[in-house]
Structure P
Amino acid sequence: MNEKMPILRKKAMSLPLTPGVYLMKNKNGLIIYVGKAKALKNRVSQYFGSQNNHSVKVRKMVENVDDFDYILCDSEFEALVLECSLIKQHSPKYNILLKDDKGYSYIKISGGEWKNISCVFQKIDDEAEYIGPYTSSFGISNAVDTAKKIFRIPQCTKQFPRDFKKSRPCLNFYIGQCSAPCAGKTTREANNDAVRQALDFILDGSGKVIEKLTADMLEASENLEFEKAAKLRDIINSINKVTEKQKVFAASVEEQDVFSIVCASDGESPKACLSVLRFRESRLWDSEHFIIDQPDDLAEARHDLIRSYYSMRDFIPRRIAVDGETESSELLSEWLSSLAKRKVTIAQPQRGEQHSLMEMCRSNAAQKLALYLGRTGKTTAALDELGTLLGLKTPPEYIESYDISHTAGSNNVAGMVVFRNGVPYKKAYKRFTIKGFSGQDDYGSMAEVLERRFLRYFEEKDTGEGFGRLPDLILLDGGKGQVNAVLPILKKYNLDIPLFGMVKDSHHRTRAIALSGDELSLTSKRAAFTLVSTIQEEVHRYSIEYHRSKRSNSQISSTLTSIEGIGEARCKALLKHFKTVKAVSEASEQELLKVKGMNVNSAKAVYKAFHPEE
């Protein structure tokens, strides 16, 4: 703990209740955090009060604070402007900082007799020709790839004329995306002409290229060069198809950036991904992503990330779309407007085309984060979507799910399954036999199981494994009745764990998530729906499997205990020795006598029960 905490708190309590900027410094006088506040006293004093409500990151920052300074401002907007300037100047360790590793891209036209084009990140001293630089590597890379497919330019690493006519054509030739010079299917002149047309397509746009190609096609047709005209027609059709596909990414807003944050817990170092889709002239123009430490407050993080992002960019669009609440969004919009010298709005799309673009952005973020963490994009997206739907601060990394199984109140059991990072963690699965009562009471059974589970937690919490670890989310197989039965248990032991039920429809399929008095529909959340359905099916399978095993053992036990002189103790001893009832039935009296606890009379009774004819 920071020894200077009392001194720092006393200093913070003396601050005025006015807007300003505060600068946290370490013992070397280095600025480690810069923040703004509407009321300095209230904001700064929070850091030096109880540390229980702070995140790990904030606690670490406070531990390193030796002193702090502050600058009074006339307004919160002035404080925001000053905060941005100071963060850019000092790059404090504990502020969210985006590293701008965005380089420039070039279109490279290879030297030699056979031309080709590619997208590269730097110029080198060779025979090639370079066009650029371009700031959007995403846009140029996509344009080059598209042009090569349309104009059938080789996309492999073969070199010509060295590899001319030396192999069979690959799949690209058969799907109409390569002219196959490797198999001698084209000439050098035709290849170089295709490269020239591809460059025109990239640099001038599809409209001008189609006009020129259409004119060439008509001329070839008039000159009775029907084969040439047919090839030009195919190229025009390919360009039109690509243009149609690009309309999928078109937006009714001509100029905007779309921001999305996806989080994923990953052991001791939870991460998040900020994804940005940039639209110009109503089409996707650029895409960027940044991997950062998982933020504690998403609304605050969106504010800091947007501020940091546009501190690195010269251009600010008229509209910025975000995937959730943003702290001081109006203030941030005012600051961005002052930088852009025109009105900039921050919106949170809820439906329609704009919401679809946001979902596409979130999907991109989930995929990038999954790749970084070595997971699957679907799992990361599902956990993020589920966490957002349930209002959790972060996606649930460790989920426990419970189900009760019985036959008309007999052989009451429960199963607990665990999903870690969205996949079954069978090492942590547990089984329970209901002990508190007999008969049918699903609510009472669920309450008993959860109480036993939490009592084990207090016994084993030092281990941090199995029962010694608390889940990020509990899902019960059932509706609000089960939820209301377990909530008092959580309150009794002062445990703050998100608790929900999984509601089934008449066909025993997952339909919704149950709260204590309401339901959340899952139908519009495809990824979350699939994950919850998988969890519900798994916990049901696991609990009913245990119930069938108990019922089978019960039936076996009743077969032996129905014999005179054979109680529970002798029944267990016989099954332990012979393993199965069949083996017991085939044993002789002498073999039965060898079992611990058996005497002559009991051995005769067992033998007679299975051999009545003797």
Structure Q
Amino acid sequence: MRTRALSALVAAAALATAVWPLQRTSAQIDEPAVPSVAPGYRAPQVAPSGAQIIGVTQQPFVGISLQDAIAMSLLNNPQLAVSASNFRVARYNIVQVKGAYDVALHLEPQSSFSVNPPENFLAAGPGEVGEYTPGPTFTSGPGNIIQHQSTTGYGLSGQTEYGASYQAGITQSRTYNNTTFDAYNPYYLASLNLAVTAPLLKNAGMNATKRQLKLAFINADAATAQTLIDASNTISQVESTYWDLLAAWRDVAIREEALREAIAQQQSNERLVKRGAAAAIDAVESETQVANFQTDVFRALETVSKLQNQLKSLVASHAGDPIWDANLVPTTSVEQLPNNSDLSTVVAEAKAKRPEVRQALDRRLAAGVDVVFAKNQSLPQVDVSPQYQSNGFAGILTPVPKLITGYCTAPAGGFGAGLGLPRCPTPPPNTQGSMPWAYHNMWAGYFPAFNIALIVGYPIQGHLARGLRGLASEETTQAKVLMQGVDERIGAEARNALQSYQSGLSKLNATRRARESADAVYASELRKFHNGTSTTFLVLQRQVELAQARGSELRAQTQLNESVVELQRVSGTILSANGVNVQTLGSQAAALGAGTP
């Protein structure tokens, strides 16, 4: 039995030796060797800096109220100035598109002069020196045709909002022509031309220009909404920064109060150590506490400096604004709590007042305009174009050539006989005169001409209309989705804002009670220490707890103020509560920018 047991023990030992690893397994990681990094590294020996804020006049402090900060940001903020400028740009785009409907006046004077050789004895000038009267002699060649014409055209043209185009003009001319067989020299023409082209189907009611004008109005409204959004966000940033700055200054006061209490405790401990009533380590502990609270004071001042710069960047108009040198201190004590914190009321107010809703509606209106335009462009083109012309003519009679006079008075009958008239016929009396008489004949309508045309056209493939219909359909879908997204975002933001507000009320109530308790505990611990029933460690611990409780109450109050600001932004009341006027946003910054060379 003993031999069997010994054999089994040896076998088990051999198996364990074979299975158990002699080296580290793969799951075990070797610790890396630590190099010698900057031997003897230590911070430089420096003297402490003064408790001050960089870049400002330390004294006196400059008080600023919340309403003043908001008003300054609305007037001076450069980003708001750019946003307001975009709003005005959109308005100018409307004016630009309206230019398509401007009445265009035109004036076209011209003068031409020509000398041509005669082609036959009928189309020729007089057989003597050609002289233009009044005026100098232009050519000495007999028989040359001299013509001088002075023409002036003037009138107006334009188009209507419903697609019709119109033209109205008068052309007047004075022509001198020395051709022998001309009855008038010079003669005058005055012509009144009226023309209208009106679409009956395609481009009637809705056309490309009218679409641009409607979209320009919608875009201007959307730009106004975007400006209001920027103003709302700016006001929200100003208010939040303002309350953060107020909390930062109060945090400095809390840290300084804790520092004073720690210094008083250190002095007390030093007196006890000198009397032998306390250990020297107690004075060292209190000295450490003083150093820690000094660090907290400088850290709090650094936060004040950053928040001051953040607030100044929101309310200053430019880098040279005197406010950058001011040591700002908030003077508004408390944020007014909202009158109603019901979810349905907040959502209803937001849908009625938020600029984002206005933007979504503008998107839907723009899609509706494109739908109407696409339907119109699917129609065939049918245009009617009536034209009216009234011609006025007058001239100065010229002597009838002897050849024609002889032919008129020659006896009738036989080869080469004339007309047998006592004299040649003369032109109508109402055509004899100068330019005023030509105008008279024009207005009297003695020589009218009227024309009407019907223009019909239809594209066979219809690619343009199909593309427009597709784009309009997608824009309509996008507008609906955008509106749904805005509604959803408003609902979510309203829930978060109300939750933050309700939590802020509860946190403030709880932290206030905790601070009151910590204050009472610290006062009790200090009394016990003076009576010899407590220790320095416990007193210092109560100091830290009281400082932490004061900071928690301050953070809770700040968070409550910021939750009220967020609730105002979400409900859309932040704009009306601060009297935002898009016409004056950033006006001070814009004026300074315009005056900058």
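Just so it is clear, none of the values below were taken in a lab; they were calculated from the coordinates. Quantities reported herein were computed from a predicted structural model and do not represent experimental measurements. Cβ atoms are built from the backbone, for glycine too; each structure is taken alone.
For the structures shown (P, Q), relative contact order in percent (Cα under 8 Å, 6 or more apart) is largest in Q.
Given a value of -19000 for helix-only ellipticity at 222 nm (-39500 (n - 2.57) for each DSSP H run of 4 or more, over all residues; to 500), calculated from one of P, Q, which structure does it belong to? For helix-only ellipticity at 222 nm (-39500 (n - 2.57) for each DSSP H run of 4 or more, over all residues; to 500), the value -19000 is produced by structure Q.
Taking distance in nm of label points 7 Å out along Cα→Cβ at positions 159 and 495 as the criterion, the highest value among P, Q goes to P. With mean count of other Cβ atoms within 10 Å over residues 223-230 coming out at 12.1, pick the structure among P, Q it was computed from. The correct label is P.
Look at distance in nm of label points 7 Å out along Cα→Cβ at positions 423 and 543 for each of P, Q: the largest one is in Q.
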